[in-house]
Structure I
Amino acid sequence: MLAVAGKTGPEGDATAMGDRRIILANEMGYCWGVRRALEIIQDAGDVNNPVATIGDVIHNPQVVERLHSKGVDTATSVEEAANRGYKRVAITAHGAGPERKAEAEKFGLELIDTTCPLVTKVQRMANKLAKQGYTVVVYGDYYHPEVKGIMAWSGTSRIYPAKKIADLPWDAPRGSRKEGAKTPPRKVAIVSQTTKNTDEMLRFVAELTALVSPEGGEIRITNTICEPTFERQNALKQLAREADVILAIGGKKSSNTARLAEVGNLMGVPSYHIERAEDIDVAWLEGKDAVGITAGASTPDDVIQSVIDFLVGCGYPAPIGGLRQVDLEATPAY
């Protein structure tokens, strides 16, 4: 279901306040893993004994700013945190490699782990596949902390991050007789960064399968895109069928928010990745009756509400019922 602003008729169309309306995606905002990470780090926060997260605990600047006043700061490395006098450091929700624990022990610091269990699942899967003799491909952004952690936990040098086939060291299918051809090994496995686009991953898998499968090649596909991510992507696809323009709310570093905006644009609906209401260009709304709102998995409800309030100020009626109620006890399968 989509929450539609204004009085609705029997068909669900807005009637009482004209055609202008705000449509909220059925699934958006904080996911279970982010809520869990924030609960852990907020419980650990202490202004008299602050904890430093190595990187942003989640990719949302408003949340990071608020945590500072509660005794939660950020550092770029364990060594930096130790040099700045912190006694405690934390792994972010995106995870980190096993070296993080060793670094904390080296400097005598307490280590707090907020890694999302759905990310831990991918780390363990990569390690298991490597032990079974597979060369592992991680579908994702090589620079993202989650991908770096997955690669580190795999325990092998036979692992490659990639978002397109050209990122891999192979340029020809198995069995190619072309001079100088670089072909894949016999056993290749794929895992994914948890926040990637499912359709794009499947296209990548099809291309990689064509490289690996000839002449007895074996390919194992493990779709580790997490449940909250594909729920939000599916809700975005439904939103794109109803909206004239889409606002995807989330930190600029948020991979899953960027994917939401990408999917909306691919479906032919102008979609904009914004961090806060102040980022909205009113020109985007010109001639647009139905404004769709979605948000990444690390976007807090009050930031979403501020965007709704901005649109109400622009003459759009507020959504009946407001933001969806969240079952705080619900946990995805992992």
Structure II
Amino acid sequence: MISVYVYQNGETKCVERLEPDWLDPSSRVVLWVDLVAPTREEIQSVLVDTFHFHPLAVEDAASEIQFPKVEAYQGYLYLILHGIDFQEQEHRFATRDVDFFLGRNYLVTVHDGRSRTIARMREICSQHAHIMAEGPVALLHRIVDAMVDNYRPEIEELEERIDRMEQEAVLGSGDDLVREILDLKRDLSSLRRVVIPQRDVVGRLARREFPVITDEMAYRFRDVYDHLVRLADETIMFQDRVTGILDAHLSKVSNRLNQIMKVLTVASTIFLPMTVLTGMYGMNVPLPHFPGGDAAQFWWIVGIMIAIAAAMLAVFRTKRWI
């Protein structure tokens, strides 16, 4: 689906047809073309035949997943940024990329239709003409700023999951704690792989590496960059916390296993001489008898075994082995 928004003569309109004359900066028109889950025919018609974008940029825009980046082409910028995906029913972190083509008087966005930010921005542009009046760079900033702001609830959710795991690790509850920790580490790794390159992309916009970015817009992108820096720092901190929880949990499990092995080792060590003693007196050969006749031999053996066990326990206790 293709949506075309045009700001002209102080009015923003959603039109059905894209006029090639609007692409000329001297037309005094601000243009936003939004491609939602475009087909190959729509990509060919809009990106190639109308805007004449570079084939490599068109190929990246047509692919499903690309990491954040910014490329300068003749007359326009090509950006890939990621928005948070809150529509996933699974309890997992996910992002979806949005492609931007930024020219002097136009902005082209390409996405799969799940971007809440762009859906909301289309509504705002239809209701408030001044949004498009500020130009395509300001429109890009509004979209990127809203995309970054949407990361905050997910970051808070991740922090709550980490706090809950810390409590489970302390209380020793949760048989599936290791699996949950590993899932969370994977989510944090995915988040970090997206946030850090995205931070670098916005940082380049904030440093005015590209002529299309004015000083005023650079200041706005610098504010977004600061938000991304904090997000990147928090992901690193969260990874350290999760690693500490995993280490503490594995150490606790190892200590518990050591305690179990200690009990089993003590028991087997105590029963070893008893086994030798009963084995000797169980042989069908004449052996020395203890005083008291045949009826007292059993109690002599039992007494000796009890004495051996008590002596060994005393030695173990003295040496602080138990």
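Out of I, II, choose the structure whose coordinates give FRET efficiency 1/(1 + (r/R0)^6) of positions 261 and 293 (r between Cβ atoms, R0 = 35 Å, to 0.05) equal to 0.20 when calculated. Walk me through the numbers before you get to the answer.
Working: I: 1.00; II: 0.20.
So the calculation was done on II.
Assign the value -20000, calculated as helix-only ellipticity at 222 nm (-39500 (n - 2.57) for each DSSP H run of 4 or more, over all residues; to 500), to the correct structure from I, II.
Derived from II, not from the others.
Computing Rg and Dmax of the Cα atoms in Å gives 35.4, 123 for which of I, II?
Details: I: 22.2, 71; II: 35.4, 123.
Source structure: II.
Assuming 21 is relative contact order in percent (Cα under 8 Å, 6 or more apart) as calculated from a single structure, say which of I, II it is. Walk me through the numbers on the way to the answer.
Working: I: 21; II: 13.
Source structure for this number: I.
For which of the structures I, II does the calculation of distance in nm of label points 7 Å out along Cα→Cβ at positions 61 and 309 return 8.2?
Details: I: 1.9; II: 8.2.
Value 8.2 for distance in nm of label points 7 Å out along Cα→Cβ at positions 61 and 309 corresponds to II out of I, II.
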message = Given 26, 23, 17 as the derived value for Cα extents along the principal axes in Å, for residues 101-148 alone, which of the supplied structures I, II does it correspond to?
response = II
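Computed from the coordinates by the stated procedures, all read-outs in this text should not be read as laboratory data. Please read all numbers here as calculations on a predicted model, not as lab measurements. Cβ atoms are built from the backbone, for glycine too; each structure is taken alone.
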